[in-house]
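Nothing in this text is a laboratory measurement; each read-out follows from the coordinates by a stated rule. Just so it is clear, the model here is predicted, and its values are computed rather than measured. Cβ atoms are built from the backbone, for glycine too; each structure is taken alone.
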Structure P
Amino acid sequence: MSLRMRKTKVAPPECPLTECMSLIGGAWTPNVIWYLSANDRRFSELRRDIPAVSAKVLSARLRELESKGVITRNVMPTSPPSVEYSLTDLGRELVPAIAAIMQVGVRLKREVRAANAITGARRGMRSIA
């Protein structure tokens, strides 16, 4: 016998985590913010920084971040015109959160490598025996 879900009529309050994740949750978005945190970048520089992202996806991510107020798009008065992207104040606020996520990622990567080394050593011992 399953329990029926209650239908609440009151909308839940906006979750701060959901708000933040709506800004950084897209594919490649944290990477774009991270590379722009060092300095302003042109499209081609971001493509070099993040080689796995396609031009189409990077372009879409940059437009999305600009529309959300995370980055600004600056057209330089050169011939031919060039465009640089930079973080807004809101974008700079997100950098410490992304840096914290990166630190966890570095630790996890180290732990996985260590676990794989132990597992590999055990497999090697079995093949000797």
Structure Q
Amino acid sequence: MSENFPPNSKIPAAEITRATRHLFLCIGPDCCDPAEGEALWAVLKAEAKSLPILRSKAGCLRICKGGPWLVVYPEGTWYGAMNADRLRRVLAEHVVGGHPVTEWIAAEMPCLGKNSCSTPATEGNVTAS
């Protein structure tokens, strides 16, 4: 890893280089009750320990309704109304199996993942399902 990577960081550089996906979980307070978001974060931490992924919790992903929200990168797949059962299924089918749970996809970012984007970022790259 680069000499620019900070020594003694909370996450080792090797964890970043082995990660196949990065999951962002919005834990509220606007899209859901913060206690609900924190409980789901605890589930994500426990269930993802053995997976080669990075996970980050966020206080806002700017949807502000229908959460908790989960975004899976590099695909840029957005899932809303997450709960423990949905999260476990997304981890099993999307993260491990490589097949997004299509019935729960709220939005996708077409410039990420397998698709390419030829329009400028200012034109808006998020498509709603």
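Worth a mention:
- Of the structures P, Q, the one that 9.1 was derived from, the read-out being mean projected area of the Cα convex hull in nm²: Q
- Structures P, Q were shown, and distance in nm of label points 7 Å out along Cα→Cβ at positions 54 and 78 at 2.8 was computed from P.
- A value of 1.5 for distance in nm of label points 7 Å out along Cα→Cβ at positions 6 and 22, calculated from one of P, Q, originates in structure Q.
- Largest in distance in nm of label points 7 Å out along Cα→Cβ at positions 62 and 102 among the labelled structures P, Q is structure Q.
- Computed -20500 for helix-only ellipticity at 222 nm (-39500 (n - 2.57) for each DSSP H run of 4 or more, over all residues; to 500) - originating structure among P, Q: P
- In this comparison of P, Q, the computed figure 14.1 for mean count of other Cβ atoms within 10 Å over residues 70-77 is attributed to P.
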